[in-house]
1. Quick check on the output: 16.6, 49 is Rg and Dmax of the Cα atoms in Å, derived from one of P, Q. Which one produced it?
2. Using distance in nm of label points 7 Å out along Cα→Cβ at positions 56 and 120 as the calculated read-out, with 3.2 as its value, let me know the right label among P, Q.
3. Out of P, Q, which has the highest value for relative contact order in percent (Cα under 8 Å, 6 or more apart)?
4. Work out the source of 1.7 here, i.e. which of P, Q gives that when distance in nm of label points 7 Å out along Cα→Cβ at positions 152 and 176 is computed.
5. Of the structures labelled P, Q, one was used to calculate FRET efficiency 1/(1 + (r/R0)^6) of positions 32 and 72 (r between Cβ atoms, R0 = 25 Å, to 0.05), giving 0.85. Name it.
Structure P
Amino acid sequence: MNLELMFDKFGKVFYPGQIIFCEYEPGNDFYFIQEGEVKITKTVGNSIKTLDVLGAGDIFGEMAILEEQPRSATATAITEVKALNFNRANFEVLMTKNPQLALKVLTLFSTRIYDAKRRLQILLLDDITSKVADVFVMLAEKQHDHLYVRDVVLKITVEDVAQWCGQPINEVQKVLNQYKKTGKIELFVDRIVIHNLQEFQRIVAQKRKER
C-alpha cells in the first residue's frame, strides 16, 4: 500500500496553530508527518520550552504508545500538516501493507526515545552553564568517532544550542562567550569547536552528582 492510499485510510490534516495533542493528556496513537512542520513543547517550571521542530518524515507521539503514559509534551502544527495517524491496532496493518515504512518508523522510535531521554536530562539540570555543557556532550555522543579526540567540531549555531537547552538565545550567548573567553571553545557563525570534551563531561557529571 503506497503512502497516498495510506493517507486515504489513516491520514489527518492539521492547520497552523492547531494543537494536535496536549502535555499530560492520555494518548494511544502517534503520527508520521508527510507534509508540514510540528512544534513540540514542554512545560518546565513556569515557562514553556520548545523541545523540537519536526518536519516531513518525522514521527511524534510515540512515547504514549510505547509507555502507555500520558503525553510528555504538547504538539502544535506550525504550518498545515498532513500526517498518518497510527495506534496499536492499525500499526499491524502498517507492518503488513508497508513493511518499509514500518521499519523506518521502528528505527525512528529507537532514535526518538534516545533523543527524548537526553533532552529531558538537559532540561532537568538547574543552571544554564551546565545545560550548555550537556548539549555539547549530547551532540558529541551522536558523533561516536569524536568522543575520544581532543577537538570536536559541532556544526551548530547559537540558536541551535538555545533550542536544545530550552533557554533564551541571549543568555546562551553569554555562556558561550564565557566558554570562549576561557579558551574552552571556538565560536563561529555555523559551528562550535570544543577543545576538551572531557572537561564538559566532568562539568555535567559533577552537577548531576550535586542534585
Structure Q
Amino acid sequence: MNDTLILQSGTRIEECQKKLVEFCDKDASYRGYDKKKVNQDNRLTNGDIQVANSMGARMSPLIIESIINRTTMVNSALESIPPGTGISDQHVPWSAIEQLFSATLGPQVGPARATKILHKKRSALIPILDKVVVSYCQAVCSHDLQDKNEASKMIVYVQVVKVDVDNNLSVIENAIQASALELTPLRAFDILLWAFSGQFTIIFSKPPLWQRQSPTQT
C-alpha cells in the first residue's frame, strides 16, 4: 500500500500513517482541538470560537467579543456552505468561502485565527492557514497576490491545498483508516504538511512544540 504523500513542491512525506499517529499521540492539539465536538451547523457560538484557543489561537476575551459581534455575517455565509462540503468535491463553493473568510477576518483576526475557528465548523473544507501552511502555499502558487485582499489570498491558498489533497487523497484516506484517528482528509494533510514537510524550518528557529515535548528528546 502506498503510504507516501508527494507535495507540489516535490517534497515526499513517507510513512503517513505512522506520522499521523506520532503527531496525534504527542501533540495536545489532537485531544484539545481535533477531538472536541463542534456542531457543523450555521451558527457560530462563543463556545465554538473558544475551541480555537486549544489550537494556539490565543484569543483574548476582547478578540472573541469582536468575532461574536460579526456572527450575523458569519452565520449568513455559513448558510451558503452545506455541512459536509469537502475540499475534494467536484464543485467547491469558492465565492461562499471567500464571503465566509471576509466575515470572520477583522482586527487581530488574521488567516490563522480565522481558519482555526472555521475549520471546526466545516472540517472537510476549511484548512488551517497558519504561517507554515501559508508559507508553503505562497512558495508553490503561480498567482500574483499583490493586489488581492486578505480573503482573496486565502482562497488562493485553499486552492493550492485542494490540489495537494486531490493528488494524494487515497494515501491520506488509507492512513486515516489504518490509524483509526478522528480526522478529515483535509486535517490529516494539514498535520502532515505542518509537522513533517520541513516547512516549519522556514518559520521557526527551533522545533515545533510537539517535538520539543517528545519524551525521547532531552
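1. Only one of P, Q returns 16.6, 49 for Rg and Dmax of the Cα atoms in Å, namely Q.
2. For distance in nm of label points 7 Å out along Cα→Cβ at positions 56 and 120, the value 3.2 is produced by structure P.
3. Top value of relative contact order in percent (Cα under 8 Å, 6 or more apart), among P, Q, belongs to structure Q.
4. So the calculation was done on P.
5. The value was obtained from structure P.
Values in this text are rule-based calculations from the coordinates and carry no lab data. It should be emphasised that the depicted structure is a prediction, and the values quoted were computed from it without experimental measurement. Cβ atoms are built from the backbone, for glycine too; each structure is taken alone.
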